[in-house]
Structure 1
């Protein structure tokens, strides 16, 4: 696909975009109101300018925008049946559920396909609350768990929020390792659920220490509690493994997946172990909404899993992530403006000492879309697993040029 490349023509993102009939409530400033086409990691505006999307939309298009195989699956199925009801279903639901359970090592378990990541987390929490007799769920203070519901509210009578970054055993800066007074004060006798977000850290990309995750998971599960992993952002190959929790040598009882599962199509899933499924059957659990287990989303999810497996894209994400992380770390040595580089696979963050908003604006002008975390000095990168190394190199050149222009004593190129 053609188009004027970003480096050949500066992109004007400074004009005010007004949407007269849309509620824009994301917390991010709308920069472009005329994006009309796409191809893998490139998006195109109505004037033919090409920009590099290093955020995969909202971290969703793990196989790139406008993926031809995904498009074909949607086109083929939408001409047959895309929505079913409460008393009839398409057999693809069962096939896709098996694929989801297989990548989670939850053979014999069950799934529910729904629409959004927040709903998948909320659905999982409803299951966990139904089955546990203990009053509290445990999560970390820096976790983002959803846009609504129990996990979003985190009310004090239902949640114990542990600040893993501010404890006496956080000597390395990576957070609590489970060997401190603060950890010992966690009321495990009252905790029936551990809800883990394995690394997104409310968009800041901070990964909890493996020792801490193992200790908490073991304590909760050995006392009959439930471990749930929120894989909305970290799942589907993003971190170099199928799921983020697979870096921690644990086996959750419940897993919520979304975002990349649909490659931009709104489908999510909550998967549960056989043990959880058996308990639910005896409890008589009830949940219904209009787009439960719709076949179109199931076809898309199955194709996403197949494409990643066939192309060994988890390995690709890991290798490209190592490359990008290494280059950014080299840049950090040259530019003190970079405070820290964090990452796992193709989920990375660059934290600056200052001027993150200026760097963000300059990258937009050069045609590179990254995420500026509101009220922070952090830029986040979540490119598609299918991004070309050459595109990463173009970004690195652009970032270095921006930093050179901001540096007090500009180094030679």
Structure 2
């Protein structure tokens, strides 16, 4: 027996379906095998071809691949395609030589011819197939388990990414809140107090030389800036409570007309100083299920804002109507209006001073609080405006029976 035949015989013993065959039968296979020569880059067979032979590499190397995806590379004294001897299924991959190679081919017809003469051999083949099936099932179970673990890891990773994005957004919001707070402290709150101090110093130092009419004007200025600072402090306190979670919410049935009348009366001095008329058109029968203090703050900020940016002898109108299971409320003024590009920015924490009415700068905090409080009461808020003509703030609240 030649050395090559001995090597091939040894290799066939390594093939699972031949594991119980004796040497004499395997030698029949060896003698029936034919040589196949492949040039570099030559395909032995392609994916989709019918499989009807097993191969042993005597010299060279081949790649098993699907287009550009490489499953494995086989070298000298390795074999492949053994199950094509018992199943003429289509090839699931392409085999291509990566260098000049020599293979031995055992055809399915030869295998059938030998085993048909010895039916008892099929028992060994079946035992081998059952063992392979069991191994395959175990492997499939492991792969399924591993796939589930990978999917869980993937889901966990995606969830972690979402958490990181959420935390990043929360951090950005915290930084924006901090920046807004320091801006208010450094500028919006400091400026009115500086003005009040300057005017009051002037009154103290030159009280004997100041005419009564001029003194009265100075006192009006002190009153104006003091009220502005007080209003800002009120907003700052409410906002701080909201940001720290210490703001207590208490919902109850409340009359909207009574709330609006109370806020209008509170700001009557502001309106009178600029000869601005405030009209209300709200039925005494409209009730909402709300936190009363929050809704008062909403109206106070919107009305204060309207008075601030409405010229002398102007008009502010507050209305309310039913809209399904909600109440729609609006605060309208005939002031200078808001530039279109600023409308979508009004309720954002990082918005700078957004209106340019002379002598009426704003921190924007009041509108931010309005949006936050409207949302906490289950409503929505939006604004419509036409430059040099009018501005209307709308918001909704849950209707109470």
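Only the coordinates and a few stated rules stand behind these numbers; no lab work does. As the structure is a prediction and not an experimental result, all values here were calculated from the model. Cβ atoms are built from the backbone, for glycine too; each structure is taken alone.
Some notes on this structure:
- Test item: helix-only ellipticity at 222 nm (-39500 (n - 2.57) for each DSSP H run of 4 or more, over all residues; to 500) calculated as -10500, pick one of 1, 2: 1
- If mean projected area of the Cα convex hull in nm², for residues 222-365 alone is computed and equals 9.5, the structure in 1, 2: 2
- Here distance in nm of label points 7 Å out along Cα→Cβ at positions 302 and 326 is compared for structures 1, 2. The highest value is that of 1.
- Comparing relative contact order in percent (Cα under 8 Å, 6 or more apart) across structures 1, 2, the highest figure is found for 1.
- Among candidates 1, 2, the computation of FRET efficiency 1/(1 + (r/R0)^6) of positions 110 and 254 (r between Cβ atoms, R0 = 41 Å, to 0.05) that gave 0.00 used structure 2.
- Of the structures 1, 2, the one that 65 was derived from, the read-out being percent of Cα pairs over 29 Å apart: 2
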